[in-house]
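Chemist: Listed below are the structures to be examined.
Taken together, the values in this text are just the output of simple stated rules run on the coordinates, not laboratory data. Note that the structure is predicted; figures quoted are calculated from it, not measured.
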Structure 1
Amino acid sequence: MTRMADRPEKPRLLSGGNPQIPKSDGDEPVQAYIAAMPGWKRDVGRRLDALIVRTVPRVGKAVRWNSPFYGVEGNGWFLSFHCFTRYVKVTWLNGSSLDPLPPGDSKHEHVRYLDIHEDEELDEELIASWIRQAADLPGEDLF
């Protein structure tokens with residue numbers, strides 16, 4: 001019989017439904033974040049993660065600031081995403097160098113965003129192109 005103390009705690013959802021996941025490296029905390037994403041956002045997280053892994057097979061993963069990060073060892077972090085109330089925000093840390101530019105401006109010079117809303121078609125070909133480009137560019141050494 002499983003006792004309550006033996007069950008892993010479900011991550012708390014922060015503002016906008018963003019899962020609170022402890023800072024950690026590797027695929028496991030990223031998968032815990034995705035599993036805790038609420039509703040339709042979980043499917044977006046799964047699709048993004050799968051697309052990133054297919055496009056950059058040796059991608060490194062971590063959770064920082066309650067967001068999954070993706071990077072290439074020796075080249076830095078190039079992408080993260082975060083749940084908001086009405087969308088999932090994909091952050092391209094070197095997005096100002098991507099062609100075409102991701103649509104969302106940032107107050108940070110090199111950062112660009114892509115907001116994915118419910119029932120929005122994902123242009124996986126374009127997103128994969130941005131992933132390839134971003135992974136090949138110098139990324140950010142954030143932590």
Structure 2
Amino acid sequence: MYTRDDIREQAIKLGQMISETEEVEQFKKCEAKIHENQNVREKMAGLKSLQKQAVNFQAYGKEKALKLTEEKLANIEKELDEIPIVDEFKASQTEVSEIMQMVSHAISQTVTDEIIKSTGGDVQYGITGAAVEHSSNHK
């Protein structure tokens with residue numbers, strides 16, 4: 001039997017492994033380039049300011065002002081998306097996210113499969129031993 005502390009320790013090791021992947025290294029490089037780029041920094045600051053305005057306009061029911069602010073937001077987002085380093089940053093962000101999702105899925109699937117196996121169930125059908133015993137539709 002493993003304890004929560006054992007699992008946490010292994011999760012930390014896995015997190016350290018992930019942080020040392022090529023994808024995370026690329027993400028860090030892109031993020032640094034983003035912060036070095038004054039044009040991007042200014043557009044991001046404008047974006048944040050407009051987002052705050054949009055929240056306020058929505059809260060106070062100012063529909064026209066909200067619509068204009070949302071249009072300005074869309075324009076800045078479009079301008080940002082046209083900057084190569086921003087596109088590269090988003091791609092690296094997606095790659096890191098995919099690694100995290102892969103790990104999460106692998107853990108979840110392994111736990112499910114192990115529960116099914118340990119109860120004498122059928123992994124192919126995704127049912128536990130208790131379900132196999134009470135299922136007339138199985139196989």
Structure 3
Amino acid sequence: MDIRLSHTFLAVDDPDKSVEFYRDVLGLEVRNDVGYEKMRWITIGSPSQPEVDIVLEPPAANPNMSPQDKDAVADLMAKGLYGTVVFWTDNCDETFERVLAAGADVIQEPMDQPYGVRDCAFRDPAGNQVRFTEAKR
């Protein structure tokens with residue numbers, strides 16, 4: 001049996017700012033942009049991984065969420081504790097400098113980790129943690 005990642009979801013509260021970050025700063029491509037009522041689902045991905053999609057979705061799009069759940073999600077997003085996405089990069093330091101120059105909020109500067117990678121982290125416009133990982137040679 002072969003199981004591979006197809007797509008994953010990341011909550012964003014401002015789709016336009018999120019697209020600017022993921023497309024213009026990180027260089028991902030926008031693959032789909034679907035609106036329904038006052039909500040949007042935007043599919044993005046790396047040109048080098050056409051089989052993997054990240055769907056930027058409204059934070060409270062689930063119709064089964066109670067008002068309390070929606071408030072809890074909004075609170076976690078405001079604290080930067082709700083979502084995380086990790087990207088491989090071939091040069092952590094260059095990636096860090098490019099994202100820093102775009103004004104992103106730094107969580108962690110590049111550092112070597114004891115588990116064999118060099119990584120850094122930022123917050124995207126919605127507060128999600130975005131990590132960049134380079135395999136140590």
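Chemist: Please state which of the structures 1, 2, 3 yields -8500 when helix-only ellipticity at 222 nm (-39500 (n - 2.57) for each DSSP H run of 4 or more, over all residues; to 500) is computed from it.
Modeler: Numbers: 1: -8500; 2: -27500; 3: -5500.
So the calculation was done on 1.
Chemist: Any idea which of 1, 2, 3 comes out highest on percent of Cα pairs over 27 Å apart?
Modeler: Numbers: 1: 18; 2: 55; 3: 23.
Largest one: structure 2.
Chemist: If you don't mind, there's one more thing I want to ask. State the single structure among 1, 2, 3 that was used to calculate Kirkwood radius over Cα pairs in Å, for residues 10-73 alone, giving 14.6. All intermediate terms of the calculation are to be shown ahead of the outcome.
Modeler: Values: 1: 11.8; 2: 14.6; 3: 12.6.
The value was obtained from structure 2.
Chemist: Given structures 1, 2, 3, which gives the highest value for percent of Cα pairs over 15 Å apart, for residues 66-113 alone?
Modeler: On the way: 1: 46; 2: 64; 3: 60.
Result for percent of Cα pairs over 15 Å apart, for residues 66-113 alone over 1, 2, 3: largest is 2.
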